[in-house]
Structure I
Amino acid sequence: MTYTIYGRPGCGYCSMARQLLEINSLPFKYIDIWAEGISKQDLAEKIGQPVYTVPLILKGEEVIGGFSELQLTL
């Protein structure tokens, strides 16, 4: 199952999430919400719940949450 990380430049937790998945050899794609023009409202509509911070991490279509939640699932 591929993880998706929605993040932005300068986000330390976004970088740490990427590193954690790399260390564990788990497949993921990183989407820079600024470069792609994706708003938090767009993300909220996609997942069906409010989004206040990044990273937003999904495993397939399942919402994991942020970096702390990712750590707990691995």
Structure II
Amino acid sequence: MNIEKIRFDSVNNYLNIEKEFDKNINIFTGINGSGKTTILKIIVSMLSKVPDFDFLSSIAFKKLHIYLFIYLFIYLFI
């Protein structure tokens, strides 16, 4: 599974993010307090098997989108 793109609208009432991901490496940079850790925590919370609803409910946001590309492998045995 690869993340193709994220889009977060009005996170903490000021942060609007739309970022397309590279399939190999992605780097988040910014000054302290700019939202890097928040973005990563949102991604982890949304994609984990048991989403961290306590964390997600502590963040003010309008919309959170994560666009995924999922690889399906089919094995045929003859």
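Brief remarks on what is shown
- For -11000 (helix-only ellipticity at 222 nm (-39500 (n - 2.57) for each DSSP H run of 4 or more, over all residues; to 500), calculated) the corresponding structure among I, II: I
- Set I, II, criterion percent of Cα pairs over 22 Å apart: the highest-scoring structure is II.
- Test item: relative contact order in percent (Cα under 8 Å, 6 or more apart) calculated as 47, pick one of I, II: II
Values quoted throughout were computed directly from the atomic coordinates according to the rules given, and no laboratory measurement underlies them. Everything quoted here is computed from the prediction, not taken from an experiment.
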